[in-house]
Structure formats: C-alpha cells, structure tokens
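Asker: The structures come next, written out as structure tokens.
Bear in mind these aren't lab numbers, they're just calculated from the coordinates by the rules spelled out. Small disclaimer: the values here were computed from a predicted structure and weren't measured. Cβ atoms are built from the backbone, for glycine too; each structure is taken alone.
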Structure 1
Amino acid sequence: MAKKNEKEKKIISQKKKNGKKNNSSLKQAAPKKIKAPKKPVQTAAAVKQGPVKTEGMSAASAAMPEKREESKSRTGFFENKKLAVFLIIILSLGIYLNTFRNQFLYDDSTFIQENNSIRSLDNISSFFNSVKSFSAKGEFLIYRPLPTITFAVDYKLWGLKPGPFHIQNILFHAINGILVYFLVLLLTSNLPTALFTALLFTAHPVQTEAVAWIAGRSSVMVFTFFLLALICYIESHKWQGAKRMTCIFISMVSYTLSLSSKEMAVTLPVILITCDFYFTDKERFKNVLRNSLSYIAFGLITIGYIYQRYIVLHGLSGQKEYIGGSLTSALLTMSKGVAYYVKLLLYPVKLSAEYIFPVSKNILDKPVILSLCVIILMIIAIVTLFRKNRVASFAIAWFFITLIPVYNIVPLQDVTIAERFLYMPLLGFCILAGLLISSMYNSKDNKVIKISGAALIILLVILYSVRSIYRNADWRDEFSFWTATKKTTPNSYRAYGGLGIVYDSNNNIDEAIRNYEISLSLFPGNILTRNNLAISYAKKGWYEKATKEFKDILAKDPNDSSTLTNLGLVYARTGLYNDAIREFEKAIKANPSNSTADNNLGLVYEAKGMDSIALKHYMSALEKDSGNEDALINYNRIAKKLSERKMINY
C-alpha cells in the first residue's frame with residue numbers, strides 16, 4: 001500500500017513538472033502572438049465617432065463604430081454622405097421652385113400684409129411680449145416671436161413682394177431634410193436608411209401646406225431647432241466634462257428657439273426620455289434616472305415658456321371650450337383625426353386646407369370604433385417591435401408623441417386636423433418606410449430584392465415630388481386655393497366664404513352673393529360672412545336686405561364696431577343722415593380707435609353742410625390712423641374749401 005502511494009506521488013510530481021514546462025513554453029511562445037496595444041487602435045469610423053462612450057450612452061450610438069466601419073467599405077450610390085446632402089437640397093429646391101410665383105393668401109394677410117409690427121426691425125422686442133405684434137389686429141392668440149422676426153427681416157429685404165418670402169420656407173425645409181438624415185444616421189448607423197428617410201420626408205406631399213404657404217413657416221422652423229436640439233442631446237452622450245455640457249447647452253438653446261417658433265416643440269423632453277429609454281441595452285431605468293438633471297433643465301425651459309405665453313396671451317389659448325363641449329367628445333373626435341392622419345401618410349392624394357369631422361360623443365360610433373382599432377394596433381406594434389426592431393418601435397412612438405399638442409387635451413385651437421400638424425409626426429412614418437426599403441436594398445443574397453429596393457425608393461420620391469409640385473399650384477392665389485378646398489371638402493363653409501371675398505374683390509357681386517349664401521347655409525353663425533353678404537347687398541343697392549343682415553348681427557353683438565360702421569354707411573347712402581350719425585358714434589364708442597367711423601362721420605356732416613364739424617372728424621381719423629388715405633384726402637379737400645371761403649368772406 002505504501003509503495004502504491006509512493007508511486008502515485010511520483011506520478012503527480014511528474015505531472016507538475018510537465019505542467020511547468022508547458023507553462024514556460026507558453027510564456028516563451030507568447031511574444032510570437034500579436035499583442036494588443038495599450039491604447040486601442042481606432043478605425044476611421046471610430047475616429048469620427050470620438051471618445052469611448054460613457055456609461056448611459058445609447059445603444060444606437062454604442063453600435064456606431066462597427067456599423068459605420070461596415071458602411072464605410074461600401075461604395076454604392078446611396079452611401080455617399082456628400083451626395084446625400086446634395087440630393088436633399090436639390091430635391092427641396094426642385095419641388096418648391098414653383099412656389100416663387102405664389103401670392104399671399106389665407107392668413108398671410110393678417111400675419112404679414114396688414115401687420116404693421118413687422119414693418120420695422122425696431123419692433124423685435126415687442127414680438128416677445130405683445131400679442132398684438134403677431135397679427136394685424138392682435139386677433140390671433142398665438143405666441144410665435146421667431147417666425148415673426150423672420151417676416152420682419154423679409155419685409156426689410158423685399159417689401160411686400162410675395163415671391164422672395166418663400167425663400168426662407170424652402171431653406172428651412174431643406175435644412176430639416178439634412179438634419180433628418182443625420183438624426184436617422186445616429187439612430188441606425190445605416191447610410192441608405194438615413195438617406196431614404198430624408199428623401200421621403202423632403203418630398204412627401206403632406207408637407208406642402210407648411211412649406212408652400214408663407215404663414216406656415218412656423219411649422220417648418222419649429223422642427224429645425226427641434227431636430228438640432230435632439231441631435232446635440234444624443235451627441236452629448238459620447239462626451240464627458242466640458243464637451244458634454246457644451247452639447248447639452250446647445251441643445252437647450254435650440255429647444256428654446258424651437259418653442260419660440262411654435263408650441264409643437266413642447267414634446268421634446270418626452271422624446272429625449274424616450275430616446276434614452278429605447279437606445280440603452282442595459283439598465284434602462286437607471287440610465288433615465290442618470291440623465292434626470294438634463295430632463296429637469298429642459299422641463300424648466302418648458303415651464304418658463306408656458307409662463308411667458310400665459311402672460312403675453314393672458315391665458316393658455318384662445319379657445320374657451322373643447323370640441324363638442326367636453327374632453328370626452330374632443331378625444332373621441334380626435335381619434336378619428338389620428339386615424340385619418342395615418343391615411344394621409346399612406347395615401348397623400350386627396351389633400352385639403354380644411355378637413356371637417358362631425359363631432360363624436362359616443363364611443364360606439366362606427367367611425368370611432370374603426371379609428372380606435374387602428375390606434376390600438378399601432379400601440380401593439382410599438383410593444384411588439386420594441387425587442388425585434390427598436391428603431392421601428394421608436395418611429396411609431398414618435399408619431400404619437402409629436403402629435404400630443406394637437407390632441408385637444410388642452411384646447412389650443414378649434415381645428416380638428418390640419419396637414420401642417422403632420423410636419424413633425426411625418427418623420428415617424430418616413431423612418432418606418434426607410435427601414436423597410438433599406439432592408440431590401442441591403443440584401444446581400446438576392447440582387448433582385450436589392451434592385452427592387454432601389455427602384456422602390458426612386459419611384460416613391462418621383463411620385464411624391466410630382467404630387468407636391470401639383471399641390472403647390474393650389475396655393476398660388478386665393479381663387480386657386482379656395483377652389484381646390486371646395487373641390488376636396490364640398491361642405492367647407494370657409495371655402496365658399498373665401499370664394500365670395502375673391503369674387504367681391506373682382507366686382508363680380510352676383511357670384512360673391514351666391515357663395516356667401518351657400519357658406520351661411522352650411523354655417524349660419526359665421527358673422528364675418530354674414531357681414532360680407534350684407535356689404536354685397538349694399539353694393540347691389542339692396543339696402544333693405546343689407547340693413548336686415550346688419551341688424552341680425554347686432555342683435556347677437558350690439559357692440560360690434562365694424563358692423564355698426566357698415567350699418568351707418570347704409571343709412572348714409574339712403575339719405576338717413578341722423579341715423580347714420582347715431583350708428584357711427586356707437587361704433588366709435590365701441591372702438592375708440594375706429595378711424596373709418598370718424599372719416600364716415602366727416603362725410604355725413606359734410607353732406608349736411610357742416611364743414612367745420614366734418615374737418616374735426618377727418619382730423620380725428622388721421623390722429624387715430626395716419627395711414628388712412630381717405631381721411632387725408634377728405635381733410636385736405638375740406639381744409640382748402642374752408643380756407644377759400646375765409647378768403648372770400650375777407
């Protein structure tokens with residue numbers, strides 16, 4: 001037994017010796033292997049990326065070096081960054097070049113043509129603290145100082161020539177296309193996906209309302225600074241210390257500029273949190289908490305914006321109640337709107353400046369049920385795709401998040417849906433389409449699928465571009481605009497009312513009256529159209545009809561200064577001077593700055609032979625509005641007349 005144990009000990013000791021020899025041989029062989037350098041060798045893609053990511057960096061950003069290196073090796077047409085930027089710029093210019101011949105129309109008159117505030121750059125400070133600076137009479141309760149500044153710059157450069165006003169709209173749209181390209185590149189690290197998304201975004205026909213309409217500039221500008229803020233925030237995850245803080249600071253400044261462009265920007269903090277949650281492989285909730293200080297900073301900017309808006313507008317918005325009178329009816333009606341937005345994104349053929357949705361108050365209404373089914377399916381897709389294709393899931397979430405300001409949860413406007421509201425949410429759809437088409441184009445095993453992907457993106461961009469170019473023509477002038485709106489939305493009272501104004505301005509009074517009457521049959525409560533109809537009746541010499549319409553308006557609003565002035569004119573034309581004087585005085589009492597009523601009073605007193613009193617009213621009209629040319633002519637005439645009379649008497 002002892003011998004056996006001794007034998008085993010010898011075997012074990014021999015093995016140990018052999019092991020030491022093997023180890024020594026391994027140590028001797030080690031120098032033959034390639035040693036990793038102390039500092040990691042950086043590829044060209046890694047150099048572009050910058051330093052190694054810090055803890056909490058997004059998964060999309062973390063994956064960039066490897067994927068970018070892969071795409072760097074490609075030399076395909078769609079993988080050239082400089083060419084991609086060039087294509088986006090050329091596409092933007094090509095599609096919207098025909099807007100340079102478009103005139104001012106729709107709300108351009110009140111935001112630009114009749115807005116005296118934009119006629120001097122000295123008024124820039126008022127754009128931040130006075131609601132009266134945004135529109136001609138301050139009737140629009142909006143807070144958009146930055147677009148108003150750009151209108152003032154345009155006026156300084158071009159006066160009231162409408163063509164050059166379109167330059168900034170197209171410029172901002174092209175910049176947005178480029179920013180979309182780089183944002184999607186950050187999220188996917190795939191060059192074809194980024195380019196396809198940007199091209200679809202730039203060319204999609206639903207964008208025409210925001211770009212072709214001059215006053216739609218706010219919808220384009222808000223997204224420029226929104227994207228810049230988001231890109232800088234994502235980039236900040238790659239850096240530490242001062243560079244990281246610089247990126248976040250630029251992001252915060254961009255967010256402030258975005259809010260100064262339009263209220264749609266308030267969703268950025270939600271998008272930032274969503275990005276951090278989506279694109280972190282591990283410890284998502286910890287990563288969100290780690291960036292909480294940044295969220296708080298963006299939240300404080302949001303609160304500051306809401307407070308400033310509240311102070312300037314004397315409230316949050318101009319709408320006093322929800323669509324249908326309650327939050328429930330507003331949300332049910334908006335569910336149909338959201339579903340219709342999806343339809344517009346998929347099939348952007350029947351486009352209109354106005355969409356009319358009947359108010360829904362019952363969740364069991366068939367259109368509401370169908371719309372809710374679409375929304376539920378999209379939410380299921382968000383959850384399902386989260387693990388399978390996170391970028392696709394994020395794209396659908398983007399659509400819902402960026403639509404939040406127009407859900408009417410807080411009633412900021414009385415419009416159910418509008419194409420300009422889709423300018424930002426459209427990106428979600430374009431990312432989905434870009435992912436799908438690039439997956440075909442990136443196919444390595446099947447050349448037919450690869451070619452089909454390339455052909456599909458080219459075909460879609462061509463079709464979108466052609467439709468957009470044709471749609472731009474609808475925004476050429478008031479007549480084209482309202483005719484197109486009437487065609488797509490036959491029950492639009494605004495379309496008929498707008499056509500009535502066009503016919504009236506061209507002295508086609510009969511057609512004006514016909515369109516006004518149709519408009520009022522669709523919406524009898526439209527005071528503006530009823531007032532225009534009464535004026536047209538007066539132009540035809542139908543004074544009894546005109547008087548009846550004016551009195552109907554005053555029965556609802558006895559202090560409507562404009563209507564009181566118009567009724568006074570009817571009385572003056574029929575020789576009822578005392579009645580005319582009474583109405584003009586009421587108009588001035590209701591609105592002391594009503595220079596037109598003062599001028600008309602002067603005319604009535606002049607007709608009665610009371611020239612001295614007439615002169616006082618002409619002078620008063622000029623004191624209220626030095627630009628009142630009629631009052632100036634009348635003042636000079638009566639002053640000369642009185643002067644000559646004094647000379648004769650002398």
Structure 2
Amino acid sequence: MRDLTAPWGRLRLFWLLNYPFFCLLFLSYARHHVLAYDPVSISYFVLLSLVQAGIFSGLLLVALPALLYLLSWRKLSPLFFAGGFAVIGLFILIIDSLTYLQFRAHINGTMLAMILSPARAQVFDLTWVEYASMAITVSLIIALEAILYWLLRYLKVWVQKTASIIQGVIILLALVVQGAYAWADAAYEPRILQASELSPGFYGATAKRFLARHHLIDVGNRPMSMAAQTTKKINYPHHPLQLDVLTNKPNILIIAIDAWRYDSLNSEITPEIASFAQQACRYDHHYRGGNSTRAGLFSFFYSVNPGDFDAFYRAGRGPVLFDVLYQQGYQVGVYPSASAVSPPFHRTTFVNVRNFEPTTAGNDSIERDRAIATKVKTFMRSAHTANQPFFAFAFFDSVHGYNYPQAGFNPPFQPTAKVSHLTLQDKKQQLLYQNQYRNAAYFVDSLVGDILKELSRQGLLANTLVMITADHGEEFDDNKLGFWGHNGNFTAAQTHVPLVVHWPDQQKPLQYQHTTSHYDIVPTLLSMLLGVKNPLADYSLGLTLNNTQARNIILMGSYGKIAIFAPTAALIAVTNRLGIFHNESLQGLPLTKLGLPGDLFKMAFAQINHFHGR
C-alpha cells in the first residue's frame with residue numbers, strides 16, 4: 001500500500017481515472033469527419049484519439065504536476081496541481097470541440113490573439129446562456145475531479161500496474177500512429193491525413209525522402225499539393241505604378257456591412273439600400289475572398305491572396321490603393337466600427353492611411369455604428385467644403401453581433417431574441433435567431449440610408465462612385481450541414497455577398513449575372529477611376545467588375561485555411577495546414593474526386609505565388 005500513497009503512484013492512478021474522459025473528448029471529434037466512415041479512417045482515428053488523449057492527459061496530470069512538485073522542494077502536493085490541470089484540460093477540450101463544430105478549425109494562435117485582445121467583446125458576442133453553460137461545465141468538471149480524487153483511496157495495488165501497462169501501450173500506439181501518418185503523408189492517403197486534422201494538437205512525422213530513397217513509395221504518383229508555396233519576400237506591386245493626370249476626380253464612397261447575407265438585400269430587410277439599388281448596378285454573383293473579416297477585407301483592399309496576410313503584416317506594406325489616392329490629391333477617411341487592432345488591420349490594410357484611428361468610441365456596436373455614420377457625413381461635408389475629392393470607407397458592425405437599439409427603434413421582425421448557438425437545433429430558436437439578425441440589418445440599413453441621403457443633399461451623388469457590400473456572408477444552416485454564422489466553410493452561404501455600385505453620372509439601373517469577386521474592386525478603382533496605367537496583374541489578382549470573362553477560380557481564405565472556389569468546375573478545394581486539399585461540392589458535401597483539374601491547379605498555384613519575390 002506504500003506505493004499507493006507515494007506521490008508518483010497516486011499521480012499515475014489519478015491519471016488512469018481521468019484517461020477515459022480525455023479519450024471520450026478526443027473521440028467526440030469523429031462527428032466532424034469530412035470523409036465517409038470507412039474501416040481505415042475509423043481505425044486510424046480511434047488509435048490517434050487514444051494516443052492524443054494519453055499524451056495530453058499525461059503531460060497535464062503527471063509530467064507538469066511532478067515538475068512543480070520538485071520545484072517546490074517537495075512541499076506542495078502534486079495531486080493538487082493535477083486536479084487543477086485536469087479541470088483546465090477537460091474544459092479546453094470541450095471549448096475546442098465546440099469551436100471546431102462551428103468553424104471547422106481548432107483554437108489557434110490567431111483565435112487566442114483575438115480572445116486576449118481588448119476588443120474581444122466585439123469579436124465574440126456571447127449570450128448569457130453561453131456564459132452560464134461555461135460556468136455549469138466548469139462546475140461539473142470540478143465535481144468530477146473531486147469524485148475521482150475520493151476514489152483514489154479505494155484503489156488496489158494491482159491498479160497501478162494496470163496504469164503502467166496502459167502507458168506502455170499508448171507509447172507503442174504512438175509509434176504506430178506516427179508511422180501511419182508518415183506513410184500517408186508521403187503516399188497521400190486522404191483517409192488518414194484528413195482524420196489527423198480532426199485531432200487537436202497533433203503534429204505528424206514526415207519521411208517522404210526516406211521512403212522514396214528506399215523505394216517504399218512512388219513519389220511520381222503523389223497528387224498535387226499547395227504546400228510548396230514560396231517563402232520569398234513579397235513583390236507588390238510588380239512595378240511602380242504609373243498614373244495619368246486626372247481631369248475629373250470622382251468621389252468614392254464604400255460602405256461595408258459585416259456579415260451581410262446576399263439574400264438580405266431586399267425591400268423588407270434593407271429597404272434603404274434596396275431603394276438605392278434600383279438606380280444603381282447590382283452584381284448578383286459576387287464573392288468575397290474568404291469567410292472571415294480578415295480574409296474579406298484583405299482581398300477587398302489588396303486584391304491579393306488572403307493567405308499572404310501574415311507576410312504583408314511582417315512587411316508593414318499597405319495597399320497601393322491608398323498610395324494612389326493620396327498621389328491623386330484625395331482626402332481619405334476610413335471609419336471602422338469594430339476595432340481594427342484585432343485582426344491587426346492597423347498594421348496591414350490601413351497601415352498607410354494617414355491619421356487613421358483604429359478604434360471607435362462607444363459602449364457597443366450600436367453606438368459605434370451611429371458614430372461612424374456621423375463621422376462619414378461630417379467627412380463628406382468637410383471635403384466638399386474644401387473642394388477636394390474624397391475617398392470614404394465605413395464598416396458597420398451591428399449585423400455581425402445581431403444588435404439593434406432596444407429603445408427608440410421598432411424592430412419589424414417578430415418574434416426576436418438573442419439566442420445561444422447551443423440551442424439552434426430547435427426550430428423556434430432558429431426563428432428568433434434569424435429575426436434578430438434581420439432586425440440588426442434593418443437598423444444598419446437606416447444608418448446607410450442617412451449617409452446616402454446626405455450625399456444627395458450635398459449634390460454629390462452625380463460625381464460619386466458608391467459601393468455597398470459585405471466582408472463575408474452569414475449562414476443559417478443553408479446547406480443542412482449544421483453551420484451557423486461564418487468562418488465555417490467556403491460555400492456561397494458564407495462567401496456570396498451583395499454588391500451594389502452606383503457609378504458617377506449613372507442614368508439607369510443595371511443588373512449583372514456574371515461572376516465577380518472582391519479581387520475585382522481594386523483593379524476597377526485604379527484603372528477606371530484613378531488613372532493607373534499599369535497592367536492589372538502588376539497589383540491585383542482580379543479583373544474589372546464589368547469584365548464578363550469567366551472567373552474559373554477564386555482564392556478564399558480563413559484563419560489557417562485556403563480554399564480554391566471553382567464555380568466552373570462546381571467544386572471547392574479546401575487545403576489543410578500541409579497544403580493538401582480535399583474537394584467539396586458547392587454545397588459543402590465531400591467529393592470522392594481527390595485532385596483539381598490540372599489547369600485549375602496551375603492557375604491557383606500561380607495566383608498564390610503571384611506577389612512573392614522573383
């Protein structure tokens with residue numbers, strides 16, 4: 001019995017009692033599998049989950065407590081640390097599982113940066129139900145750990161030997177899992193590679209050169225990968241921009257609404273914008289460069305692959321659009337409602353905007369949205385008084401948070417209420433959720449209408465390009481795959497957005513049916529309005545908006561993923577962190593076809609590397 005009371009023995013027994021619960025959580029990711037449930041995929045995933053649960057729980061419940069016990073000169077109880085780490089570890093896995101369910105991505109550095117940012121409340125708008133659920137979850141885990149601690153006193157000596165055997169088996173299984181992954185990575189076996197993506201914190205061994213050198217795989221038959229993306233410095237633009245002298249300098253007003261669905265552009269939800277669209281151009285098949293704000297705004301202002309966000313961040317290189325605006329004598333005003341610090345747009349997209357203020361004062365998105373509407377109207381009046389052309393960008397946030405005023409505002413869509421994502425299986429909750437969104441859009445529409453009316457009152461509409469769009473869409477489980485919100489997939493529900501453009505001196509409304517994307521915005525502005533003479537490819541991946549040439553592929557990005565949206569091929573190729581992709585239908589369903597057509601792959605590879613050094 002002496003071994004049972006020794007710190008090391010009790011730690012191993014406490015680990016053994018916790019290990020099944022860690023296994024259950026790792027195995028729970030199976031419900032997110034993108035492949036068919038075949039024996040190879042299931043067997044590998046089960047083994048991987050058992051190994052990951054053993055490693056993760058072993059580090060938390062044995063290695064770290066033992067280390068802290070020794071560092072305390074054996075004065076502090078290692079079981080005390082183990083109990084605390086068990087609560088933290090189980091809670092993190094539950095949160096990560098819910099995160100993966102919503103976004104199909106594990107908690108990563110980017111998400112942690114946003115969580116720890118002072119602007120986190122603007123990014124993660126949780127309901128009281130979700131806060132209460134987290135508190136209850138933590139309480140239940142603490143109760144579980146207390147019960148397991150109580151059970152320790154009743155365990156027999158032979159149980160400790162069982163713990164040793166299980167730990168030995170986990171080590172052997174870890175070698176099997178790593179060997180299987182190394183072979184799958186070299187031979188491109190998607191059933192193993194994609195199952196590996198489900199497990200948080202897993203990094204597989206690679207041995208392509210070793211296996212090829214010993215003729216254990218045929219590298220010539222390996223499917224194409226995006227992993228070979230160059231790491232050279234960015235080369236943007238390719239050549240210095242050459243400008244014409246402008247005799248007419250039209251104003252430019254761009255209004256973006258966070259998370260605005262394409263089908264929300266109608267006379268019921270956004271009546272002011274819908275009315276304005278009747279005298280403008282509508283681009284009915286317009287897509288963003290991703291399903292998140294970071295990718296959406298980056299592709300909009302740079303016309304560059306969203307996967308290059310970090311490279312441009314490190315280089316501190318802003319979009320050439322703002323350089324040209326200043327060279328042509330424009331006043332520039334950029335007004336985001338949500339913080340531009342997280343994601344760090346103040347160091348990328350707006351880094352070369354003079355006197356840029358990355359935050360807007362206000363207690364919530366409602367106050368901030370009202371504030372930027374006022375700022376934009378004041379800015380336009382000031383530029384008009386100074387007889388200078390202006391570029392104004394307003395980015396509204398309340399739709400993203402499903403927020404609208406509770407006083408002095410009559411929400412037209414009823415019933416309505418803030419709803420937790422945890423309750424969206426219920427049809428009544430879904431109606432409340434969707435009506436809350438529609439009421440928020442109706443509120444923002446009124447602010448946009450005020451700006452448009454101010455533009456007309458000043459007599460500026462005839463000489464102003466007005467553009468109204470979104471950073472990404474918002475899904476209401478459109479594809480019946482369990483997705484709500486955005487940043488979860490690359491289907492049209494999350495990437496198809498409205499685009500309304502009123503050109504200077506436009507006389508009649510027009511409606512375009514060809515595919516366009518946010519990559520087309522910068523080349524349209526620079527070549528058609530701002531006098532840039534360079535070929536479009538010098539500074540963008542797009543075409544002009546009115547060019548009806550087919551967009552065979554549209555690069556899309558998210559936090560940690562790149563997708564190739566190929567409307568002409570009726571598929572979406574989504575890459576994992578290794579650059580290996582799996583194919584989905586345009587509705588997000590997995591396809592058995594593994595590769596892209598060769599011409600599309602070459603096109604995508606060229607676009608991904610287009611602005612890297614040569």
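Asker: A value of 0.15 was computed for FRET efficiency 1/(1 + (r/R0)^6) of positions 354 and 458 (r between Cβ atoms, R0 = 25 Å, to 0.05); which of 1, 2 is the source structure?
Answerer: Computed on structure 1.
Asker: Given that relative contact order in percent (Cα under 8 Å, 6 or more apart), derived from a single structure, equals 12, which label among 1, 2 identifies that structure?
Answerer: 1
Asker: From which structure (1, 2) was helix-only ellipticity at 222 nm (-39500 (n - 2.57) for each DSSP H run of 4 or more, over all residues; to 500) calculated, if the value obtained is -22000?
Answerer: Only one of 1, 2 returns -22000 for helix-only ellipticity at 222 nm (-39500 (n - 2.57) for each DSSP H run of 4 or more, over all residues; to 500), namely 1.
Asker: Work out which structure the value 91, 64, 47 belongs to, where Cα extents along the principal axes in Å was derived from one of 1, 2.
Answerer: Working through the options, I get structure 2.
Asker: Hey, distance in nm of label points 7 Å out along Cα→Cβ at positions 434 and 570 derived from one of 1, 2 reads 5.8; which structure?
Answerer: Label of the source structure: 1.
Asker: Compute distance in nm of label points 7 Å out along Cα→Cβ at positions 106 and 330 for each of 1, 2 and report the one that scores greatest.
Answerer: 2
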